[in-house]
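Please go over the structures that come below.
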Structure P
Amino acid sequence: MTIYPLVMTTDPAIEPVDLNEMKAYLKIDDDTDDLVLQTMITTAVSECENFTGRALINRGYSLFMDNFPKQGSVTLPKPPMASVTQVLIYDAADASNVWHADNYSVDGASLLARVVLKNQGQAPISTRQVNGIEIQYIAGYGTAAGDVPSALISGIKRRVADLYEHRGDGAITKSGAEMFWQDYRILGVS
């Protein structure tokens, strides 16, 4: 599998676990550690996404490639894919043109979504030397925390609880979060 440069273009609007939900889970009544907890939530979400290879809350990505692959399809990392926004072709002067959606189809039924040429002989051609083709897309389970599978949320909460319990002691611990995330892990894709 060829690895193409991937850039997150739009951050997720929320975390899949919010501060109040985490405080309730930990039975914390005051706001003394709110900043610490928020940082731990962000860390645990990042660990979950890195472990699984998935995007949890919708965000935008741009996948760049020099030319379209010869096999006529390209796999989009960070599933699940919500939509392909557009495909841009760049010329040598770095000007972009939208490559019409009639030229390709989006296979979103597969575990890893793909952009597939409708006609093998009609691959887009870029005159820009590097990163001449850009696929812009949205990936994630949805825009709300409730859209994310509960096992992933449970693992995030477990990891935050472990980080909170062991804060300041310098120990790297095994929280058991991976047990919740394992069924969602995609090997070989990040």
Structure Q
Amino acid sequence: MKKILGKIGSFFGTVIGIAVALLFGIFLIVLIPFDYIKYKRSFYCKRVGKKYKLFAATGEAFDIYNEILKNDLPIEYISNPKDEGLAYGWFVYDKTLLILDFVAEYDPQEKKWGCGEYGDNSREVAFAPLEDFLKQEVDAMNELLGSIVCDKAVVLMDADCFDDVEQAKNEKCFLIYDGNREEVLKNFCK
């Protein structure tokens, strides 16, 4: 009886695995042409001219790069010399680094903003002050590029990332957008 149940379980496991693989394949076949067309029509492709890579037209950095060029904003994109991917470069305006993909937390006891950093033990999260994190990012960028490109940083974040948006709006180091990122970037450059 155990052998029969094992064979039935193995059969259904194989069928489910094949079905998942087919759905993933169909998903890729449908999605890749749209991604390719979006990439070819982008300002990034027209300006940089790099060949298309799989899912090149996805990600926040890609969207921001195109919004900057579309609106002719004076924000400069600086490529990372160690990684050619768009997501690994930096956006700089007037010696101010624009940080993306960041999770901020407010510590009500300390009355300070910060971020969670993993310590030596990957299960342990330490709360680091936001000012320290921003300074580390600026220093790391300047060191990697070998010159002083920026001296301060701001964090561009969606309002949905905050529990208390009003508290975050009082901080100078946040550029908060609620659906209209282009307007926030335009105001930042004024």
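A short reminder: the numbers here are calculations on the coordinates, not readings from a lab. Model, not experiment: these values are computed from the prediction. Cβ atoms are built from the backbone, for glycine too; each structure is taken alone.
Which of P, Q yields -14500 for helix-only ellipticity at 222 nm (-39500 (n - 2.57) for each DSSP H run of 4 or more, over all residues; to 500), as computed? Spell out each step's value before the answer.
Numbers: P: -8000; Q: -14500.
Structure of origin is Q.
Determine which structure produced the value 61, 32, 29 for Cα extents along the principal axes in Å, calculated from the coordinates; the candidates are P, Q.
Numbers: P: 61, 32, 29; Q: 71, 48, 35.
Here the read-out was taken from P.
Which one of P, Q has FRET efficiency 1/(1 + (r/R0)^6) of positions 61 and 93 (r between Cβ atoms, R0 = 30 Å, to 0.05), as calculated from the coordinates, equal to 1.00? Label of the originating structure: Q.
Looking at structures P, Q, which one was relative contact order in percent (Cα under 8 Å, 6 or more apart) calculated from, given that it came out as 14? Can you show the working numbers first?
Values: P: 30; Q: 14.
The structure behind it is Q.
Highest-scoring entry among P, Q, by FRET efficiency 1/(1 + (r/R0)^6) of positions 133 and 149 (r between Cβ atoms, R0 = 35 Å, to 0.05), is Q.
Supply the structure label, taken from P, Q, corresponding to distance in nm of label points 7 Å out along Cα→Cβ at positions 5 and 69 with the calculated value 6.1.
Details: P: 1.9; Q: 6.1.
This figure was derived from Q.
Can you tell which of P, Q yields 0.60 when FRET efficiency 1/(1 + (r/R0)^6) of positions 109 and 181 (r between Cβ atoms, R0 = 25 Å, to 0.05) is derived from it? List each step's numbers first, then the result.
On the way: P: 0.60; Q: 0.20.
Only one of P, Q returns 0.60 for FRET efficiency 1/(1 + (r/R0)^6) of positions 109 and 181 (r between Cβ atoms, R0 = 25 Å, to 0.05), namely P.
Looking at structures P, Q, which one was mean count of other Cβ atoms within 10 Å over residues 21-28 calculated from, given that it came out as 14.5? Going through each structure in turn, the value belongs to P. In this comparison of P, Q, the computed figure 1.7 for distance in nm of label points 7 Å out along Cα→Cβ at positions 13 and 141 is attributed to P.
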